[in-house]
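Read through the structures below before going on.
What follows is calculated from the coordinates using simple rules that are stated; it is not laboratory data. Here the structure is a predicted model, which means the values were calculated and not measured. Cβ atoms are built from the backbone, for glycine too; each structure is taken alone.
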Structure I
Amino acid sequence: MSLLAHRNSPVPKQVSIVEVGARDGLQNEAAQVPTAVKAELVNRLAAAGVMRIETGSFVSPRWVPQMADSADVFASITRRPGVRYSALTPNLQGFERAVAAGADEIAVFAAASEAFSQKNINCGIRESIQRFTDVCDAARAQGIAVRGYVSCAMGCPYQGAVPVADVTLAVRELMALGCYEVSIGDTIGVGTPLQVQQVLSACLQEARADQLAMHFHDTYGQALANLLAGLELGVMTIDSSIAGLGGCPYAKGASGNVATEDVVYMLQGMGLHTGIDLARLVDTSQWICHQLQRRNQSRVALAMGNRNGDH
């Protein structure tokens, strides 16, 4: 049966976009991106109507050198009322730096893949999440919201298939720590719509639809179809990246988040509200690609650019 045949499915009228380009996108650039360019990107995204923006990451510069200036980026942005500027924090030290920089909320991250977790941080799924206990306790004490990420939910570059039970374990553990929302990530972009529905349906046994988000990479061209599969289950929060920037530096073959412009175009065509001005978003997309001297990965940005005479 076609996914679109589920006419009684709880497709939401409003979808929340979490823009990850300034963090998840830029962290993968080979050349150092100037602080001023990062701040300008954040400002342009907010001006286009994006209300949730990952602005930086307070991890060790040895691991992610592109994010070494995150505190300076936070200090350089022009904050807009109502916009949430968030930061990724792997430990208590990173959390304290994020708070000092003025992050509105923080994010912690785990993998649903046992092999991915062991290879990257030398421990299992549950233990990796328990390491965030101090961070979550500190955030709760200061009234700062915590978002959780679960990577490799649809497949792993090291072990291949990932048991659904491991995904739900990660969701359950992050919710228990106090995460208000958990983003389910297809880090290497191998998922397909029915698999996405199976995984998200299982996750919905652990959390409400409004406590889950979708973070799908477009490596195999499946991201938009996968997002639609999740929307039909009532999951209404989507992570995306301007111009399709980024991927995962630890996952071989993971090239590119789904482009924010492509997501917004699809949602608008479905009559779903995002509050984002698509034309301004495309302008921002073309601007950042010019700054980075790289080809735009957004099909919508390329199509609208050609239509307007840009090349």
Structure II
Amino acid sequence: MSLPTHVRLVEVGPRDGLQNEAQPISIADKVRLVDGLSEAGLSYIEVGSFVSPKWVPQMAGSAEVFSAIKYRPGVTYAALAPNLRGFQDAVAAGVKEVAVFAAATEAFSQRNINCSISDSLQRFEPIMEAARSHGVRVRGYVSCVLGCPYEGRVSAEQVAPVAKALYDMGCYEVSLGDTLGTGTAGDTRRLFEVVSAQVPRAQLAGHFHDTYGQALTNVYASLLEGIQVFDSSVAGLGGCPYAKGATGNIATEDVLYLLQGLGIETGIDLDRLIAVGQRISQVLGRPTGSRVARARSAQ
């Protein structure tokens, strides 16, 4: 299969990247991050999460962030809304697209959201119904698609029915997440081969963590399978509190460098993006997790 000519990057840094940070991050810094990302050319930004502050304190100011950012035409500003209350809060904040998430394994589902996969999917039904009535689009995530901290290796056959259920209930796109970052290129190609028999490739996305240093390889393997949407996080921010040892998401800068080298269009300015990643890394008091950004700054 030939490589796609255009790829859409879903920037998850402001939500998935920052949600596990222990130090408080100001609303102003979050707004600056989102605005910097849109100015760099990102067309899809996951801005925040409407969950209980008791569970994810860092996301407590999401409504304020949504009210303060500069909305640019053609940019989707999305939020995670795992339950109906979260969805209602998101709509009240003017959000036009939300995301819901399920797990590929029962053990991770229980540890992460305290219910079975089946129960988690049932919880999304009222969200999907409310989304249809409000004209809000819904994107779906499936976590632990290539490995689980409790069940070990995960087969593509386990992932397919969960992805199909999300797609069938109305998610216009389903992102398959290698939460542990243990997957390899061969696993990734087989994953998309199997799942695409249930969900069209055009409605699938890849979400890779770099724990084993395989994330970029897995992006390339996905490109070979015709996948054209990838989740990434500026400066490689993020991890997973329920997946011990899982490092950050793949850095948006590194994915962009790969895509540019392949002649694949994204509409994103790499130099501007690197500057945005360096700024948020300074706020967090640590070096950027992007290898491309580190290499550029050393030149």
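For FRET efficiency 1/(1 + (r/R0)^6) of positions 126 and 230 (r between Cβ atoms, R0 = 25 Å, to 0.05), find whichever of I, II sits highest and give me its label.
Structure I comes out on top.
Suppose you compute FRET efficiency 1/(1 + (r/R0)^6) of positions 70 and 150 (r between Cβ atoms, R0 = 25 Å, to 0.05) for every structure in I, II: which one lands on 0.65? It must be structure I, since only it matches.
One of I, II was used to compute Rg/Rh (Cα atoms, Kirkwood Rh), for residues 78-165 alone, and the answer was 1.05. Which one was it? Comparing all candidates, it corresponds to I.
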